[in-house]
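None of the figures in this text is laboratory data; all of them are computed from the coordinates on show. Since we're looking at a predicted model, the values are computed, not measured. Cβ atoms are built from the backbone, for glycine too; each structure is taken alone.
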Structure P
Amino acid sequence: MSAFCLLWTPLFFLFWSALVPYKVAVSGALAVILGSAAAILQFFFGNFIAGGAFGGERWIGVFVDLVALPALSPLLVYALFLLLRIAKDTTGFACFSLLWLAPSGILRAVQWGVENDPAKLLLIPVLWTSIVVCVSFFITLCRRKKTLAATVGSIMGITLIAPLAATVYWAFFSQSVLPARCALLSVTLAALAYAVVISWRSRSKDKREEIFHKDGVCNT
């Protein structure tokens, strides 16, 4: 389980970067540096919200310290980098965030491995991935389609995915009814799978159009 937490994010970065190519330049190096700094600070200083609570307070703690905020932070930083022209690739949200989260996975694998907490070791890396990939997908969808339906759907998806991911871990921690836990996890994984499949299809379509365009130029 510790190996899963350790390797999941770097391996998923390699997989995702094959679907959505990302140039690991200045922004990529900054992602690793800033992600390492954030992971070390949280490792030594602990959580923002004291653990041990249940109910709504526990959900807030899960959202802030474990699941949502760690995954949303690199997305917000990358948006700032785009505004400052430090980064130029508008499709690089997910790759940047995965690079940011890789050091966190390493340190958390050590910490949670000592605690022997399988829910954290197995669930949280997947939930991080679900948030960054789905948010990146919805941003790209909104930019490409530029229709009212796509814009509204993207905003709803971006708004809901992080609370949904936090609720998944909260449900497992709170030992909620098994069907409810399975349903929440299934919806989250389905959203991740949908984002991956559509991104792969879009990438394949772009390649076919590029090849067709080149062939057309060559034949004229």
Structure Q
Amino acid sequence: MKLICVISILLITVFSGFSQEAFSGVLKYKATVMAPDSNVVWKSWNVTLYTNDTVVRVETETQQFGVQVYIRNMLLNKAYLLLELDGNKYAIHTDLSKKTDTIPKTYTVTKKRGSKKIAGLKAKKYLIKDENTEGFYCYFSKKLSNKYLQVYPEVKGLALDYYIPSQDGLIHYELVEKKDQPVNRDLFGIPSDYKRISFEEFMRAFYSNNEQ
């Protein structure tokens, strides 16, 4: 189950379309989780996003698997999660055009007065409330599209400072750096030593290895 939770957190990070200013470059986020009922950081990690405006590569630090890579082609609506497990390298393929979200929406999004600058970008304030929390404020930039990093897709802007509920508590993500620059196209390719399989095929291989 720990593996499934890690994959779920990685796949949180992605995506829908909206016509806004094209962006090619790097977005660096800091993720933190506070210890319950305190201001003490329990754990933290980095999430780095590269894009040429048609493909997105998200690198997420994890304790269990090291840096994990998620590559999504926004034109083809297909994605790969690169994962190393038991000495094998997998590129887990997802056809996002066939994916349906069966998880019911349990939150509301309300725009609030107020804004702030985050990594040089002006961000508008929104209140997110769900059935398990008292609500939390998130900030989104209208300048950039939410297609690069989809969280709370009701807001047609890039999330810069936001929270995601998880089994560990609220995960806080905040943009710490934005770089406008060309990105090496090799970052968006699937390495030749990775085996391309579907998520269903990967799960069958995973459970088969655990039963041995």
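-3500 is what came out when helix-only ellipticity at 222 nm (-39500 (n - 2.57) for each DSSP H run of 4 or more, over all residues; to 500) was calculated for one structure; which of P, Q is it?
Details: P: -28500; Q: -3500.
It was calculated from structure Q.
Among the shown structures P, Q, from which was the value 24 of relative contact order in percent (Cα under 8 Å, 6 or more apart) calculated?
Numbers: P: 27; Q: 24.
The read-out was computed on structure Q.
Could you tell me which structure in P, Q was used to calculate FRET efficiency 1/(1 + (r/R0)^6) of positions 37 and 69 (r between Cβ atoms, R0 = 35 Å, to 0.05) as 1.00? Provide the component values of the computation, followed by the final result.
On the way: P: 1.00; Q: 0.50.
This figure was derived from P.
One of P, Q was used to calculate mean projected area of the Cα convex hull in nm², for residues 117-172 alone, giving 4.0; which?
Details: P: 3.6; Q: 4.0.
Answer by label: Q.
Looking at FRET efficiency 1/(1 + (r/R0)^6) of positions 93 and 125 (r between Cβ atoms, R0 = 25 Å, to 0.05), point out which structure of P, Q has the largest value. Walk me through the numbers before you get to the answer.
Working: P: 0.90; Q: 0.10.
That would be structure P.
For structures P, Q, calculate distance in nm of label points 7 Å out along Cα→Cβ at positions 29 and 189 and state which one comes out highest. Provide the component values of the computation, followed by the final result.
Values: P: 3.9; Q: 2.8.
Largest calculated value belongs to P.
Out of P, Q, which has the highest value for FRET efficiency 1/(1 + (r/R0)^6) of positions 77 and 133 (r between Cβ atoms, R0 = 25 Å, to 0.05)?
Numbers: P: 0.90; Q: 0.20.
When FRET efficiency 1/(1 + (r/R0)^6) of positions 77 and 133 (r between Cβ atoms, R0 = 25 Å, to 0.05) is calculated for P, Q, structure P comes out on top.
Taking 12.6 as the value of mean count of other Cβ atoms within 10 Å over residues 61-68 derived from one of the structures shown (P, Q), identify that structure. Walk me through the numbers on the way to the answer.
Details: P: 21.9; Q: 12.6.
Working through the options, I get structure Q.
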